[in-house]
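Chemist: These are the structures in question, set out in turn.
The numbers here are math on the coordinates, done by the rules we state, and not lab data. No experiment lies behind these values; they were computed from the predicted model shown. Cβ atoms are built from the backbone, for glycine too; each structure is taken alone.
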Structure P
Amino acid sequence: MAAGSLLPGFAQAEASGPTALNIYLDGKQVGAFGIALTRSAGELRAEVDIDISLRGFAGIPLYTYALSSKEIWKGGLLQSMASDVRKGSKTQRVEVGRVGSKLLVQSEKFTGEAPSKSGTSSYFSQDLLDRKIWINSDNGELLEMASKRERRVDIGGQEFVEFSTSGGLETRVFYTDDGRFGGAIFDVKGRQAQILPGDVSSVKASLT
């Protein structure tokens, strides 16, 4: 798809309201994933929030992770992104801004210019899969990406199209026919993580 095709897909996603999904690790719910899309004055604003808490015996916290990312898009191009990340007690920030045709990134992992038509790792629209370079909203790293359409799947009674991504991030990701994000599956140090609606046990069989 051409870069300009992003806006119609964003408008359809906005009409559905915010998307709230659960995060599972090896089948156990460990957090929440939320996307909110709004449009104003020709701009598309995408807000992504992730909260993860891993607990051990007696509920003792073992690991916490939180991400709050705000993106602004216009004419199919990323205008800015501000992403705040907390991993345990450590915090970091990714800032992206457009100056003319230049897309500038500032973060601990990478500081410099990104391709003008870069996508992000927020996954909020299927159109992002067409971007060859993504800016990682977690650390600002530039990721070389490729994607492939795989099949149609049923998740909790709703049909999605499954894609696979490779390169910087290897993920199985699901979108509705109008390009809205519906979930993802990926590995974390040999363990399976899932971002899915509803109870994971009710959709596990249809995703094998």
Structure Q
Amino acid sequence: MSLTEAIQTRHSTRRFLATPTPEPATLQAALWQATHAPSNSNIQPWRLYILSGPALARLRTALVSAASATATGPAFPPLPAAFQRFRAALGQQVYGVGLGIAHGDAEGRRAAVLRNFDFFGAPAAAIVCMDKSLSSADAMSVGMYVQTLLLALTEQGVGTCVQVAAAGYPDVIRDVVKEIPESMDILCTVAIGYEDPTMKVNHIYTPRMSVEETTVVIND
């Protein structure tokens, strides 16, 4: 698979096959590729905790329980009005087209949202962290690392989904994954595994803005 193919075929997998788990060698190779991502002053601020098996099962149970007990979901800053149309369009694709949940079916949507905390059935997941003493510039470095990891896994035929929702429950995650120190910010999680090709939600189209809408070229 070429780089162009990896970029264009990478997508958020929202239903995984329970087995098989990607081979350790496959995951290790992708992690090594990702270490070549650029970072501010080459400090390489990314720290990952990768779970599978019973460890991931414990985290799933804890997160689903916490999310089920919270009517409003994790506390994140509200999305500015100018960007809400993108979230609405994505929701229509995921919940409507992909999962067939009728408009107004609050219970159906709530159940679908809770699958975030089950990592969509993925057999492995990464918790992406960064030292709290670092800045937003360093968070950008972590983002470049994560994107490189996603592309490396895509090249190997492994599906992924970057999830911010679980990061809204850092205390729950730390209670299960005691290896994560308080000095670390939990930025996101990444579900990892082989996607279920029979699920329509894995084949939805999410539109992209044009280059002209996002880029200003200045020559003079």
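Chemist: When relative contact order in percent (Cα under 8 Å, 6 or more apart) is calculated for each of the structures P, Q, which structure yields the highest value?
Modeler: Top value of relative contact order in percent (Cα under 8 Å, 6 or more apart), among P, Q, belongs to structure Q.
Chemist: Given a value of 159 for volume of the Cα convex hull per residue in Å³, point me to the structure among P, Q it was derived from.
Modeler: Q
Chemist: Hey, another quick one. Comparing structures P, Q by distance in nm of label points 7 Å out along Cα→Cβ at positions 88 and 112, which one has the largest value?
Modeler: Largest calculated value belongs to P.
Chemist: Assign the value -11000, calculated as helix-only ellipticity at 222 nm (-39500 (n - 2.57) for each DSSP H run of 4 or more, over all residues; to 500), to the correct structure from P, Q.
Modeler: Values: P: -1500; Q: -11000.
Computed on structure Q.
Chemist: Suppose you compute distance in nm of label points 7 Å out along Cα→Cβ at positions 48 and 96 for every structure in P, Q: which one lands on 3.6?
Modeler: Q
Chemist: Then there is this: Comparing FRET efficiency 1/(1 + (r/R0)^6) of positions 80 and 176 (r between Cβ atoms, R0 = 35 Å, to 0.05) across structures P, Q, which is largest?
Modeler: P
Chemist: A further question follows. Determine which structure produced the value 13.1 for mean count of other Cβ atoms within 10 Å over residues 144-151, calculated from the coordinates; the candidates are P, Q.
Modeler: The value was obtained from structure P.
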